[in-house]
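Chemist: Before anything else, here is the set of structures, which you'll find just below.
What follows draws every value from the coordinates through simple rules; no lab data is involved. Not measured: the values here are computed from a predicted model. Cβ atoms are built from the backbone, for glycine too; each structure is taken alone.
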Structure P
């Protein structure tokens, strides 16, 4: 039944590729995988395979890949993605030796892929449970690990209609889960090869913080002012951010929208009643005579958070918030919208007092007013955010020690 579903999924994806550029990228990428592997895999080397569905999972696997590369250069790294949003962004990532899409989980694809790649170890990040790949890896006696995984009672493995599908869990050599609840849920299915290690993203943001880039134009923009940094914002986020900013002249703002398009950037500029400048324009001209900087490019946000006294992370009025840890690591309080329950790190920040949920403009305004008026409160909230990140680092070393790659 599972394999039939995969074939139906593949058929549907091919139809969808006629109408969706994103799906077409994936289908076209799949066609090139086996030729790419034949050209790039060196049969004389040993490959450790990391699979990430998309960009978020890649960031969770990245600390493992980079630490492994430093301490075990004798291994080569094969990195696969399922989604174009991961592959197209990271296809030139220097931390892996071979990067490609993962072909659909059909028996023929699995056989061809594993014969060419011949991994000596495999890491599946978070929610990846491809049954045919996992069966074949176990048959080949390839140690296979689930990393940064998190389980909830509503998942198919734990429902009455899950049938035999939960047996896919028995195909892993070991699970490295994020929390105790996940360990307990797995135990209800007889899966006990589990270690609670937390989330490797904490290690990643700690590394990012240590390697943060100094941005001269942002430093000049900030000067001696209090700065609110808004990252990965969507229109509902921007509505309340800009309403507050427009009426508080003592506060500067840096806003990095999730969608960087001319149309969206122009919409933001029209809403602003105070002077603004786009980041690339400021870099070109060297002028930062404005109160709001709009980041019109990618790859800078994790460093820009370091110039703020308060952070706002977008997405909480839509499908879900973006990465709150990138801001919290700088020891600044983090605000976000109400759709955050599925995000363990946001819940952790709320519990420790380093994060704050806002439901509307009244919530947002009240919080900002208090933080801007009370420097001790602002500092204490920031310290709690930073401590939460620091207290949860270390998963990478635990995992590598457990699999025998660190003593």
Structure Q
């Protein structure tokens, strides 16, 4: 019995269910089984925040149409030579006019460039939000895997605790163990059961968080198909810094904003280029031939200094503001990449240490203490201490694996895209 339980414990530590398996949902209904990549794709399709961001892109495109649209023509009518007020039938002359304002052509072009930069900025904001949602989904997915791993480990620990209770009870009845050993064993089993209840709550909360990111009902059944595994080794830091400087949506968005700002400055400086106002009026008097009147008007920028100190100065200051923002963003991006890289590197080292050193030693210590207790050599306290150390090591490994995958997600977010493949990995990260 003891050997079988120990083998089951080690097997559960080695890995989770295969992707092809379909676990039973907690409520008995059909559960959606998703890989990490499928969860990210579903979140990008259905997340309400992204839906709202895409609608903002549509608004920006509509504003672009408005920015380059020609003004609507105006239609006017006049009644002259009336014999009294508000007596249109007595008018001696009737006029019908059509007016049209034509902006200077280059102004329309520059307005289109400004509007196009706004559209590009809105599109890149969607890209940035997609990456943030993808990172959050990956971390929520891993949180569910970690919570389920804790449940499996605690379930195995409960079996070990119950088995130890039976052993101490048998030894007590045989007169080779004290009653206190039986009490300690039962207390330990109760503690494990209490921890298992809390772990099951964590699984339920992790499902709710993942469903919300996927745009699904919070209580919908969902099961992960991937296992909780260590990520691939990291690429070189310099390569990631270069990719971040070119790929980050914030950087590309700022480039688009600066292009739009330059166009806006040029547009403001064209205040002296006149817009053309054209009007045609047809006048008709009873008993006479209709005559036509043509009006042409242009703006005269007489108070030019107001334009220089107003819209031109504002546009120039905005250009310089964006230039300063670009310098700060460059430093911020590099700082975020370096910080995320250090976190990921540390997390991978911790996984390797716990998996290759701490956990095997804890398993061996528990095996020795358990076998020794069965032979009457060690005390119940030694077994309980060894079991707690083993459970702590298992819990640390699950948390470390989750932290490592979260660190990779944060690093990909800092880089602005998936990490490039490493020679030992043979492919990109599944993000």
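Chemist: Figure out for me which of the structures P, Q the number 5.8 belongs to, where distance in nm of label points 7 Å out along Cα→Cβ at positions 35 and 387 was derived from the coordinates.
Modeler: Computed on structure P.
Chemist: Just checking, which of P, Q has the largest value of volume of the Cα convex hull per residue in Å³, for residues 235-362 alone?
Modeler: Looking at the calculated values, the largest one is Q.
Chemist: I have 12 for relative contact order in percent (Cα under 8 Å, 6 or more apart), calculated from one of the structures P, Q. Which structure is it?
Modeler: So the calculation was done on P.
Chemist: Also, quick follow-up: Quick check: 2.5 is what I get for distance in nm of label points 7 Å out along Cα→Cβ at positions 203 and 299, calculated from one of P, Q. Which structure matches?
Modeler: Going label by label, the one that fits is P.
Chemist: I've got another one for you. One of P, Q was used to calculate Rg and Dmax of the Cα atoms in Å, giving 22.8, 65; which?
Modeler: This figure was derived from P.
Chemist: Ranked by distance in nm of label points 7 Å out along Cα→Cβ at positions 331 and 371, which of P, Q sits at the highest value?
Modeler: Top value of distance in nm of label points 7 Å out along Cα→Cβ at positions 331 and 371, among P, Q, belongs to structure Q.
Chemist: Computing helix-only ellipticity at 222 nm (-39500 (n - 2.57) for each DSSP H run of 4 or more, over all residues; to 500) gives -23000 for which of P, Q?
Modeler: Q
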